1. Taking distance in nm of label points 7 Å out along Cα→Cβ at positions 69 and 197 for each of 1, 2, which is largest?
2. When you work out distance in nm of label points 7 Å out along Cα→Cβ at positions 85 and 253 for each of the structures 1, 2, which one comes out largest?
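What follows draws every value from the coordinates through simple rules; no lab data is involved. The structure displayed is predicted, hence computed values, not measured ones. Cβ atoms are built from the backbone, for glycine too; each structure is taken alone.
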Structure 1
Amino acid sequence: MAAPSSGGGPVIESKQQLIDWIAEGEKPREEWRIGTEHEKFAFRQSDHKTLSYDGTPGIRDLLVGLQRFGWQPVYEGDNVIALTGESGANISLEPGGQFELSGAPLETLHQTCEEVHEHLRQLREVNGELGVAMMGMGFHPTLTREDAPWMPKGRYKIMREYMSKVGTMGHDMMLRTCTVQVNLDFSDEADMVRKMRVAMALQPVATALFANSPFREGQPTDYLSLRSHVWTDVDNDRSGILPFVFDDDFGYERYVDYVLDTPMYFVYRDGGYIDASGQSFRDFMAGKLPARPGEFATMGDWSDHTTTLFPEVRLKKFLEMRGADGGPWRRVCALPAFWVGLLYDSGALDAASEMIADWSAQEVIDLRNAVPAQGQSTPFRNRTMLELAREALEISRAGLKSRALTDFWGQDESHFLSTLEQIADSGLTPAENKLAAFEGRWDGDVERAFEEYAW
């Protein structure tokens with residue numbers, strides 16, 4: 001979760017400033033980077049209970065313990081609510097205490113996976129002392145809404161109250177879901193458009209490959225990715241597939257208009273959050289925001305507002321891929337590999353663009369809405385999601401091979417796709433493997449997941 005700006009920067013005087021803000025993210029190919037983010041559920045090893053902030057042990061203890069590795073604390077009031085590192089990485093908390101590493105912008109997938117390994121090494125040291133473990137899944141397998149803790153962050157209080165007005169599953173999203181995502185660069189507006197279209201169209205493929213959340217409160221559900229299903233009724237003003245991405249006139253300005261027309265959550269001033277939920281950023285630009293009458297929006301306010309939108313692919317000064325369930329560390333490395341292979345090699349991007357060239361926005365929306373329940377068996381025209389996944393993986397592998405970036409042992413980046421190719425070869429999602437375990441060796445006891453899948 002990005003740190004707030006406290007309203008800094010120049011006052012916004014025209015929409016062009018907002019368009020230019022996105023364009024500032026343009027980078028030449030040699031400066032493209034990979035930023036990987038992943039969330040985990042933290043729990044006590046003794047009884048598998050979710051950690052509260054001030055419990056014994058608690059989330060606060062984790063944040064304090066990790067500071068021995070050079071992480072610097074970020075406070076909100078008297079509470080440590082995040083950590084920052086010299087590399088540009090940071091550690092933050094989702095509303096229910098989900099522990100997130102937002103990785104540094106790195107050049108290769110080898111570096112990304114090294115970063116994940118080092119994060120795990122640090123966690124294991126601190127967790128071992130506290131009697132804590134972590135697990136990656138898309139939806140918490142046992143936690144109820146009533147038992148879920150809330151982290152002491154002002155923006156979450158505002159979101160908590162607003163989300164109950166605009167959807168039925170916003171609190172589930174906030175408290176009981178985990179994801180892994182990757183942030184990638186673009187060279188110019190045309191490159192952004194191509195990448196955005198491919199990423200939006202193929203996001204359901206990632207959802208199917210990473211589907212890893214079949215349980216709710218100890219029992220199987222009708223979904224392989226309950227996390228993805230939850231997002232269908234969180235706040236449809238700010239989430240889902242964006243159909244205008246497939247229009248001929250899509251570009252920076254169309255996205256800016258979408259952000260401007262999405263209701264606000266808050267204004268951040270002097271270390272505190274002011275509730276502006278449901279209010280208009282256009283009114284803020286005109287000095288007519290009810291929460292701050294007579295005050296004009298700044299570029300810092302705009303940056304904050306862009307972080308409160310949650311489409312399947314989000315555009316800021318880079319592109320964020322948001323469609324995957326959380327999972328084990330191998331899939332943390334595989335998610336950026338999948339998208340880097342598709343989007344960072346020109347030949348692969350050409351092939352992926354051709355693959356989705358005649359897909360309509362409505363077809364993508366329908367695909368996205370069907371995948372949470374049907375996974376790789378989801379039908380699409382005369383094919384299945386499994387066939388789409390295999391084609392996308394083949395394109396991605398070719399893209400990674402073409403990048404030809406090797407590690408110390410001479411391996412290129414394509415080996416990070418192996419865990420996804422195994423999923424596609426088997427035809428079974430991670431969720432289906434967990435359901436089979438539930439019916440078999442777990443003997444109907446989801447608690448076994450905390451033992452088998454702990455990080």
Structure 2
Amino acid sequence: MARDTVDMQPIESKADLVAWLEKGLKPAEKFRLGTEHEKFAYLRDTLAPVPYEGARGIGAILEGLRQRTGWEPILENGTSIGLFDEASGGAISLEPGGQFELSGAPLDTLHQTAAELDQHLADVKAVAEPLGIDFLALGMSPKWSRAETPVMPKSRYKIMTAYMPKVGTLGLDMMYRTSTVQVNLDFSSEADMATKLRVSLALQPLATALFANSPFTEGRLNGFRSFRSEIWRDTDNARAGMLPFAFEAGFGFEQYVDYALDVPMYFIKRGDTYHDVSGQSFRALLAGNLASMPGERATVSDWANHISTIFPEVRLKRYMEMRGADMGDRDHVLALPAFWVGLLYDPASLDAAWQLVKGWTAAERQALRDAVPRLGLNATIRGVSLRDFGRSILMLSRAGLKARARRDAEGRDETVYLDILDARIASGRTAADDLIAKFNGAWGGSVDPVFAAHRM
């Protein structure tokens with residue numbers, strides 16, 4: 001999330017929370033896509049992570065981008081923690097370990113997403129290259145320990161850092177050492193939301209496999225194709241996972257609100273101060289019964305900020321966030337939104353995808369999700385490998401993009417962004433498989449070459 005929502009209107013009831021989600025409904029002709037990606041900043045000469053402070057720091061990059069782009073700074077206690085473009089809705093923000101994130105504007109086509117990404121990378125390169133700073137596109141930092149990873153100056157991260165070890169063993173790795181690419185997509189009705197959420201939850205393990213790109217930890221192979229995905233299995237299971245209740249009859253906004261009400265909060269913000277309420281539920285805040293802040297009542301800001309700190313495989317807000325993919329190179333950043341737009345924005349492809357997955361049980365979906373971090377495209381569902389199953393799903397995605405018929409200046413439709421995924425399915429090899437082979441071969445057991453090979 002680029003910046004906190006500021007809306008101190010009181011929330012009186014659960015119905016207000018349901019109504020807040022319903023305000024995200026849009027007619028299909030107004031559907032947009034917003035792509036977000038994170039990348040690791042590193043010093044070219046030492047391969048060390050980039051701290052916030054100093055002439056070669058994250059803060060200096062933000063200031064250089066502010067001057068270059070004219071975007072407005074996002075400040076916390078007078079310190080720049082991001083940038084925001086009021087005109088487009090795009091933003092730049094910092095993840096806990098300095099992962100540099102572009103939260104893209106809501107756009108109409110994937111061609112616009114490609115142009116946005118290229119402009120962002122050009123801007124970042126123009127500012128960072130003279131400082132000797134480059135950016136690495138992997139799902140997990142391949143070399144640095146937690147102790148070596150810098151900490152960004154954001155109060156919410158201090159609260160999360162203290163809370164994470166209480167609820168899982170890998171939450172701090174999630175915060176400080178992983179990077180993802182995701183796409184945010186719209187829905188037109190409660191029924192449309194429910195179908196899209198179910199399809200995308202069921203298929204999120206396929207996306208994880210297709211984009212698996214995190215086989216290294218602290219200079220060694222970690223035994224996984226997507227260790228970033230494995231980390232989420234033991235981060236905080238009260239706020240992560242596959243949301244089996246979404247597949248129950250009658251699921252809608254109210255059921256998601258009921259779930260979110262009982263997910264433990266991290267903080268509430270009053271003025272410029274973050275108050276640590278970690279472990280306490282939003283249901284208690286709604287009732288004015290927070291143990292640490294008795295009598296404090298919920299606001300719209302509290303709700304918007306709270307649901308942005310819930311981390312299921314697909315997150316519901318006033319839009320839906322696809323959260324299963326590791327970060328990768330430019331082609332992968334563009335392939336991720338292409339994959340989901342083709343499936344979810346074309347009614348025929350969406351219905352066909354639902355027909356393929358609707359019979360899976362909660363146990364089968366969970367078993368697939370648990371297997372994918374290690375096995376990638378070799379994971380199976382009902383005896384079929386994800387590689388084979390993925391062929392059918394990619395055909396549906398391609399058909400959906402072809403039906404959209406959004407063409408660029410050269411007359412190409414959006415299916416061009418799926419070519420990299422077709423190649424993955426054809427070979428059966430993920431980006432992680434390629435990295436593992438290089439580590440065991442030409443790289444001689446060193447991860448250092450990955451910095452140049454996967455520089456953005």
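1. By distance in nm of label points 7 Å out along Cα→Cβ at positions 69 and 197, the leading structure of 1, 2 is 1.
2. Answer by largest value of distance in nm of label points 7 Å out along Cα→Cβ at positions 85 and 253: 1.
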